[in-house]
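Pasting the structures in now, so scroll down.
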Structure I
Amino acid sequence: MPYGLLTPTDVQVLEDGLRLAMKTFPGSIRVVEIGVCYGDTSRGIRTFLETHGRELDYCGFDNQRDRPIDPPFPGATVHLGDSAETYLLAPSGIHFLLIDGCHCANHVMLDFLNFGDRVVPHGLVFFHDVNPKAQGKMDHQGHGPRHVDFGTATREALRKLGLFPINSAAWGIVNAKWDDQDWGGALLLGRFP
């Protein structure tokens, strides 16, 4: 199943998280994705859930820095603008949150702080691009100084938040995987009641 830029290892973590969400929550699975881009990941999630007889309640956020954004499928809600400014438009009761927007440390932290409170107990948060070899690279964010924290700095954001390594009573690591040959990498957190 295609998921855009996710590596096979990233897809495994994503699908394991979706299986866990389906096992935990009845009815539609409410997914919020930060960083829609071409919509491949959201379409992959929709197909995966439908294949398993479940519906997707989807809401995406994208700043359109990479390209103009269209809803990835009919019925999808997409909010345009910086996630640090549009987060108030996010629904409550999130079962599965994907943080894959701006990868600078500041935005990853803000995305978790702004959207994480809307994740229900036993809900999940998927962080993309946590592979150690990707950190400080891809300085394409379009803002900030030429500094590693303004490139891909997902791990630094997680460290500052006390989430990786874990130092939180409210969140726990469900899965964390990456391949040394690929850039991506995924971290899946679960919210404790």
Structure II
Amino acid sequence: MAKTSRARADLLKQLDETLRKVSAQSVLLSDTVAKIVGLNSTDLECLDLLDIAGPTTAGRLAEHVGLTTGAMTAVIDRLERAGFARRHRDPEDRRCVRVEALSRNFRHVAGLYRRLAESTARLHEQYDDRQLTLVVEYLTRALALAADHVAWLQTQRPAVQRKTRTRRPRRAASPPAAQILRT
């Protein structure tokens, strides 16, 4: 029994570390793409969510990502200026303004992910539908847990009071984190 328990503990540790690496790699990937297209990471992630959700209200998007409505307005302003999104009145309710990703400009962003999408599609071929269903179920539940945790974190006080930042010289770049995360 102890061996099974130890094997499970090792497996859960490996799963936890792999999820952390996937999360870190996702942040690095997003940051790299954002820089290429002239956005910041938050704006790019909001654009991606707009593409997934379709036209939605700024308030709904703000609620989903955990930003204030003021911060979301700034994100949408930047996305509009960069030509990636637009606001329009809802034809059903003229008081409501919806935001949508502009597919003609989003294609450039999508093109930067094409190589990864093709590799991922080949990876998917190695698993049957039952296995993929299990992966989707697990990740969906993990995503819900993470969203709940973010909501909780937003109720916490900052550990350190923010001070006015003074600029320090940049340090030399360390080895790419992508190398560290590959195992």
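Work out which structure the value 1.5 belongs to, where distance in nm of label points 7 Å out along Cα→Cβ at positions 34 and 130 was derived from one of I, II. Matching structure: I. Looking at structures I, II, which one was helix-only ellipticity at 222 nm (-39500 (n - 2.57) for each DSSP H run of 4 or more, over all residues; to 500) calculated from, given that it came out as -8000? Here the read-out was taken from I.
Each of the structures I, II was assessed by distance in nm of label points 7 Å out along Cα→Cβ at positions 42 and 98; the largest value belongs to II. Where does the value 32, 24, 20 come from, among I, II, when semi-axes √(5λ) of the Cα gyration tensor in Å is the thing being computed? The value was obtained from structure II.
Bear in mind these aren't lab numbers, they're just calculated from the coordinates by the rules spelled out. As the structure is a computational prediction, the values presented were derived from the model and not from experiment. Cβ atoms are built from the backbone, for glycine too; each structure is taken alone.
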